[in-house]
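So, here come the structures, one by one.
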Structure P
Amino acid sequence: MPRIERTADVVWEGNVARGNGAITAGTGAFKALPFSLPTRIGNPEGKTSPEELLAAAHAGCLTMSLAGELTEAGTPPTRLGVSCTIVMDEVEGEGHQIVASQVTIHADADGVDDATLAAAIERADAGCPFSTLLRKAGVELELSRA
């Protein structure tokens, strides 16, 4: 696989408490997604946050990795549903940190038994760069099947 580089741009106006920002993908896939501190730590009010974007990235990466593992095993999925919740909490002496990524996987693939699916999920997790990044950062990864 070739080296991959992607870019996002953020514009922020104002102080951290009352300011707001917008995140835009370098590809143009999304533009000016709004975020602010009050919507980051409270009611999102339709705005995003860095944690939500990380959850989307982890779920997307793991989904593609699992699709690859199932396809390689000769049982390509008909449908995968992956939900990810990123948990940020206060860590004593370190401030707010990402402490967990809770992932729930629902997989429909013809001819796949529980043991085969569990093994494919394990390989997919090991092959997902976001899972690797989070683990190396000390984040607890919780994988479950729906």
Structure Q
Amino acid sequence: MNTDIPSSVFPDLQSGASPSFLLKSETHAIIGCAFEVLNTLGHGLHEKCYENALVVEFKLQGIGYSQQRQFEVLYKNVRVGLYVPDLLVYDQVIVDPKVIDCISDAERGQILNYLRITKLRVGLVLNFKHARLEWERIVL
């Protein structure tokens, strides 16, 4: 996998970057895997294809992940349901592969809710609809 991603894609990853960039190397590695998946599979397939391809790439890269892990949704300390994220990577980053026209406030809000439920801080929305990967890093 070519991990030489231009610094314009990750301006915070240049030397001297702010230490406040939470889970910098982890999100860099995940997005690098997403680039590899998109470059290999192409764009516009079903979301599950990209989710499963990311799992294969994480295994190849030795990146820890869990797929379809369950989290309780609580309301005033009462279980009202389950949230099952597509991917939890490094036990710290929720990864949500999408095949949509563009990432919108709906997806951003969804990830923020997922982060609240899981008590995690960082989520990634990866959009595989177009020839160029669209991604957003969401921090709670």
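Descriptive notes on the structure:
- For 0.05 (FRET efficiency 1/(1 + (r/R0)^6) of positions 28 and 76 (r between Cβ atoms, R0 = 25 Å, to 0.05), calculated) the corresponding structure among P, Q: Q
- Given 0.75 for FRET efficiency 1/(1 + (r/R0)^6) of positions 36 and 124 (r between Cβ atoms, R0 = 41 Å, to 0.05), calculated: source structure among P, Q: P
- Test item: Cα Rg over 2.2 N^0.38 Å calculated as 1.05, pick one of P, Q: Q
- For 21 (relative contact order in percent (Cα under 8 Å, 6 or more apart), calculated) the corresponding structure among P, Q: Q
- Test item: FRET efficiency 1/(1 + (r/R0)^6) of positions 108 and 132 (r between Cβ atoms, R0 = 25 Å, to 0.05) calculated as 0.80, pick one of P, Q: Q
We did not get these values from a lab; they are worked out from the coordinates using the rules stated. This is a predicted model, so every value here is computed, not measured. Cβ atoms are built from the backbone, for glycine too; each structure is taken alone.
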